[in-house]
Each structure stands twice: as C-alpha cells, then as structure tokens.
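Alright, structures below, take your time with them.
Just so it is clear, none of the values below were taken in a lab; they were calculated from the coordinates. Here the structure is a predicted model, which means the values were calculated and not measured. Cβ atoms are built from the backbone, for glycine too; each structure is taken alone.
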Structure 1
C-alpha cells in the first residue's frame with residue numbers, strides 16, 4: 001500500500017486549474033520531493049493532503065485514509081511545516097513549541113528536554129528569549145521546522161523548509177529531515193530549490209501547471225537526459241594517430257557529441273558518464289594514449305526540469 005496516493009486529483013479556483021487530474025504516489029518511509037516553480041500546484045497538493053483544502057474532484061488517500069471522508073483521523077497522524085511560519089506574535093519560541101507539543105500529545109515529562117535539544121540543534125537556543133515578532137525570517141523558519149521535529153508524525157509535510165535560511169542552517173535542517181525519515185516517518189517536501197531536492201530526495205516528482213511531468217530518483221532523472229553528462233579530457237597522444245583516437249572516442253556507446261576544446265583536449269557530451277568513462281580509459285590504454293586529466297560534470301535538476309518541461313526552473317527569493 002502506498003503511504004499517499006492521488007487519482008485524477010483536480011482543484012479549481014473558478015476557471016483556474018491548480019491541479020489537473022493528478023495521479024501521484026508516495027512510498028512508505030521515503031522522502032518524496034515535489035519540484036516545481038510557483039504556480040505549479042505544489043502547495044495546493046500539500047494543503048489537500050493536510051485536509052486544509054478540499055479537492056474539486058478525484059481522490060486522495062493518506063495512510064489508507066480518505067482526505068475528504070476521514071480528515072480528523074489524518075490530522076492525528078500528520079504534521080505540516082508551512083511555507084510561512086506560524087506563531088503567536090508575543091510568545092517566545094519555547095512557549096510556541098510547548099503549546100505545539102501539548103496539542104500533539106508529546107508527554108509533559110519529555111517536553112522541555114526535547115524542546116531544548118531541538119532548539120540547540122537548529123541554533124535557536126540563543127534566540128529563546130526573543131518574541132516571535134522579533135525573530136528573523138530564518139529563525140521563524142527554523143522554528144516552524146522545529147514543530148515537526150518535536151512532533152515526529154507518521155506523515156510529515158514540509159513546504160519550502162529552508163527558504164530564508166543561510167547555507168549552514170539549511171544543512172542542519174536537511175540533516176534533521178533525513179533523521180526523521182530514518183526514524184520511520186514518510187516525508188513530503190515541496191521546493192523549487194534544486195540543491196535542497198538533490199540533498200533530500202529518495203524520489204522527485206516534477207510538477208508543472210498542476211500535472212506530474214515525471215517521477216523517479218535523482219540519478220535516474222539525470223540519466224534520462226541524452227548527452228546530459230559532460231566529460232572533459234586531456235590526452236597525451238601515443239604512437240597512434242590522434243585523429244584515429246578521436247574517431248574511436250566518438251563511437252563509444254553513449255557518446256552524443258565530441259568536440260575539440262584545445263590541443264589534445266576534448267569535451268564529450270555523453271549519456272551515463274559512469275558507464276562511458278571506463279570504456280574511454282580502456283580505449284586510451286589500448287591506443288597507448290596517456291590520459292592526463294578527466295573532469296565529469298553531470299546535469300543538475302535545473303537541467304532535468306528544462307529537459308522534461310521545456311522551461312527554466314526559477315528560484316525566486318519568496319519561493
């Protein structure tokens with residue numbers, strides 16, 4: 001059984017379709033990342049699965065529970081970290097987390113120790129005496145994520161979990177999300193930041209205009225781009241003709257294009273560089289050409305999005 005499954009899920013706002021017949025699944029105890037720009041339907045899908053919005057048509061099931069027929073039971077096993085942090089303006093971070101722990105059933109005897117541990121892990125401890133209204137954007141985002149780390153729900157939803165957070169803070173948040181998965185939670189993350197998606201995802205679903213364009217592991221998505229890997233070579237020719245070697249390189253399986261980048265230097269656009277490079281090194285050994293350097297650059301998830309949608313994935317500040 002899937003942890004999450006939608007069938008022909010549709011959400012309309014007047015004549016605008018936020019979701020268009022979406023078929024989507026998440027496996028138990030995996031991190032599924034929704035990758036897409038603003039307006040692609042990511043947040044709408046999250047809010048439907050969290051039972052905050054009702055679909056116009058189609059179905060959505062979370063842990064075997066129907067979102068429209070069993071919303072209360074879903075809320076008992078779900079936690080959500082919103083894109084915009086929620087908090088009482090005149091309360092302090094620890095007070096907000098104590099309130100969240102109480103309504104989520106965290107034992108009273110464990111609350112203070114867990115709250116202190118989480119706040120220290122996410123570098124919020126020094127801000128513990130500040131009012132929510134005085135926290136920075138990055139601090140409020142860490143506090144929002146802290147709620148789920150305290151709750152540890154069976155199904156956790158993160159909407160842009162590290163936006164407005166510096167790189168050091170991002171890596172701390174990502175590390176805690178990975179720990180949450182390793183402890184048994186199923187996790188759904190919506191983002192338009194490719195670095196976040198690559199770091200977290202067991203699988204990625206690319207959304208565009210309310211539809212799922214493709215879903216797979218990051219590695220498989222990159223391998224589906226023909227010629228997406230770039231291998232830069234510098235050779236010292238052996239006794240054989242360099243032109244003969246170049247011709248042989250261009251016929252290696254997986255070569256899409258091979259161009260000269262300088263004297264005895266080549267740039268090869270290939271599919272699956274991990275398979276192409278060993279064949280190339282064997283050929284150089286056979287032809288007694290000395291391989292001086294190799295540099296491999298794989299496609300990014302930006303390239304994946306462009307390949308499957310024909311569009312550039314934008315990453316605005318307010319994602």
Structure 2
C-alpha cells in the first residue's frame with residue numbers, strides 16, 4: 001500500500017524530510033534518487049486528497065509510537081494505543097496496511113527455558129484450575145519469581161510480583177539480588193499492606209518459598225486460601241508467565257540497560273508503565289490502573305471476560321476430568 005497516489009512518494013517524502021531536518025540540497029538529492037526536481041516541486045505543491053493526507057498523518061503517528069516504545073507494538077496494539085491516546089477511530093486493517101508499507105512490525109519473543117522440578121516441603125492442590133477470570137479486584141492473585149541477567153557481570157536480579165487476575169495489576173513487586181524466602185515474604189507483606197482486607201485465592205507454582213510452612217502460616221493468618229500449579233505445568237500459572245514474557249520482550253526494547261543500576265531502574269519504570277500507561281484491548285483500551293480504580297469505587301465492577309483460548313480448551317478436553 002502506498003500512502004499516496006504518486007509512484008515516487010517514498011523518494012519525495014525522503015527529500016522533504018532531509019531538506020527540512022538537515023538542509024540537504026534538493027537538486028543533489030533528486031540526482032541521487034533519479035527523480036526530476038521539477039516533478040518533486042510539482043508533488044510538493046500539489047493538492048493532497050483527504051484520504052492521502054489522513055494516511056500520512058497516521059503513518060507519522062505509527063513511526064512515532066514505534067520509536068517511542070522500542071518496536072514492541074504489533075498492528076493490533078498500535079491501533080488500540082493510537083485510538084486510546086488520540087481519541088481516534090482508525091481500523092485495525094488500515095493500520096496494518098500502513099505498517100506493512102513502512103516495514104514496521106513488533107519484536108518477537110524469545111523461547112522460554114524448560115521447567116526444572118524440585119522437591120517441595122508441602123504443597124497445595126491446584127484450586128485455581130486455570131480459571132483465570134475474576135469478576136472483582138482481590139478475588140484471585142497469582143505470583144511468581146523471574147530472573148534477569150545483569151549485563152557485564154555474572155550476577156542476576158530477581159523480580160517477585162503478585163498480579164490481581166481481575167485487572168492484571170501488579171499489586172506488589174520486589175527486586176532483589178537473592179531468590180530467597182525474604183524476597184517472596186516481602187512481596188506478600190507489601191501486597192497486604194496496600195490491600196489489608198484482601199483474602200483472595202492465592203496461586204503460585206511449587207517454588208520452595210511458597211511451600212514453606214512460614215509462608216503458609218502468613219496465608220492462614222490473612223484468611224487466604226492457597227492454590228499451586230502442578231509439577232511441569234507452567235500454563236497453570238499462565239497470566240504470571242505471560243506477564244514475565246511481556247516484560248522481557250518490551251522492557252529491553254524500551255530502556256537502555258548496561259549495569260545493575262540501569263536494570264533496576266528499567267524494571268521500576270516498566271512496572272509503572274505497564275500499570276498506568278499501557279492500554280489493553282481486553283479492557284476496552286483502558287490501562288490496568290484505570291480498570292482497578294473504577295472497580296474499587298463501585299459495588300458492581302465491570303466484568304472483563306477472557307477470550308477463549310483454543311489451545312487451553314483442547315488441553316482441558318484431553319487432560320482435565
């Protein structure tokens with residue numbers, strides 16, 4: 001798809017850009033690109049049709065958002081975000097066509113490492129049973145710990161977070177150089193401090209922190225029921241695993257990370273970005289923070305059903321009794 005009707009549109013746009021931004025010679029650029037300077041001036045002073053003008057405006061927004069967010073936006077989210085922040089109503093197919101014309105596409109996620117099992121101290125059954133839908137805040141929480149390699153040194157940072165499955169808001173998170181009980185306990189204590197009356201179904205994997213009797217006592221004291229994924233079934237904690245995938249895809253594209261300090265800063269900035277500035281299609285273009293604020297102000301929160309996942313449905317049909 002061309003943004004305009006002219007066959008040499010791309011070359012003319014480049015000439016205009018470099019003349020405006022860098023004051024390059026128009027005649028020299030025309031010679032290098034093999035176009036007539038008279039034809040360029042004719043194009044420059046032409047009457048631009050409304051559709052073409054709107055496409056050019058949209059293309060500029062697409063380039064801006066692609067650069068600003070480090071190439072993390074595919075055509076669906078590009079459409080959602082531009083419409084959300086500019087109060088426009090562009091169609092997905094239109095944005096897709098222009099992105100293809102511009103050669104813009106989202107980054108691809110890396111494959112995850114395989115699950116490594118461990119012998120737990122004490123476990124709970126999988127009471128969540130992959131029902132990731134919640135109709136109000138603080139009804140279902142999921143948690144996990146993930147790691148980030150620190151550039152230039154043989155060290156890692158560990159991020160522990162608790163997600164509310166209603167709005168996918170990280171209700172708390174903690175970053176540490178050690179993956180130990182203290183990391184998980186502090187994450188839980190922060191979540192309860194900001195939600196003192198919460199008693200959700202609490203889901204995790206079978207990590208040693210969650211199976212420890214000290215942590216289970218914390219849950220019992222708060223009146224919280226515990227649920228755990230089955231061994232080797234990481235999809236049992238799908239929302240949190242998906243959240244890690246999003247962070248590790250987008251954060252490294254958006255921020256420059258060179259050492260431990262910059263990595264810590266990037267994690268903090270991304271968590272704020274995800275919560276407050278990242279609209280989601282499932283929530284009608286709202287951010288997790290907007291959804292949570294609205295829900296906490298009413299006794300009848302809006303319901304945001306999860307689109308059916310055909311892979312999960314097929315898996316359940318085979319394995320779930």
Problem set entry | Entry that produces 9, 28, 20, 17, 17, 8, 1, 0 once P(r) over Cα pairs in 10 Å bins from 0, in percent, for residues 134-293 alone is calculated, selected from 1, 2 | 1
For this session: Compare distance in nm of label points 7 Å out along Cα→Cβ at positions 246 and 302 across structures 1, 2 and report the one with the greatest value.
Result: 1
Exercise. Out of 1, 2, which one gives 2.4 for distance in nm of label points 7 Å out along Cα→Cβ at positions 222 and 270 as computed from the coordinates?
Worked result: 2
Exercise. 1, 2: which one has helix-only ellipticity at 222 nm (-39500 (n - 2.57) for each DSSP H run of 4 or more, over all residues; to 500), as calculated, at -11000?
Worked result: 1
Exercise. If we compute mean projected area of the Cα convex hull in nm² for structures 1, 2, which one ends up with the highest value?
Worked result: 2
Problem set entry | Among 1, 2, structure where percent of Cα pairs over 18 Å apart, for residues 182-229 alone as derived comes to 19 | 2
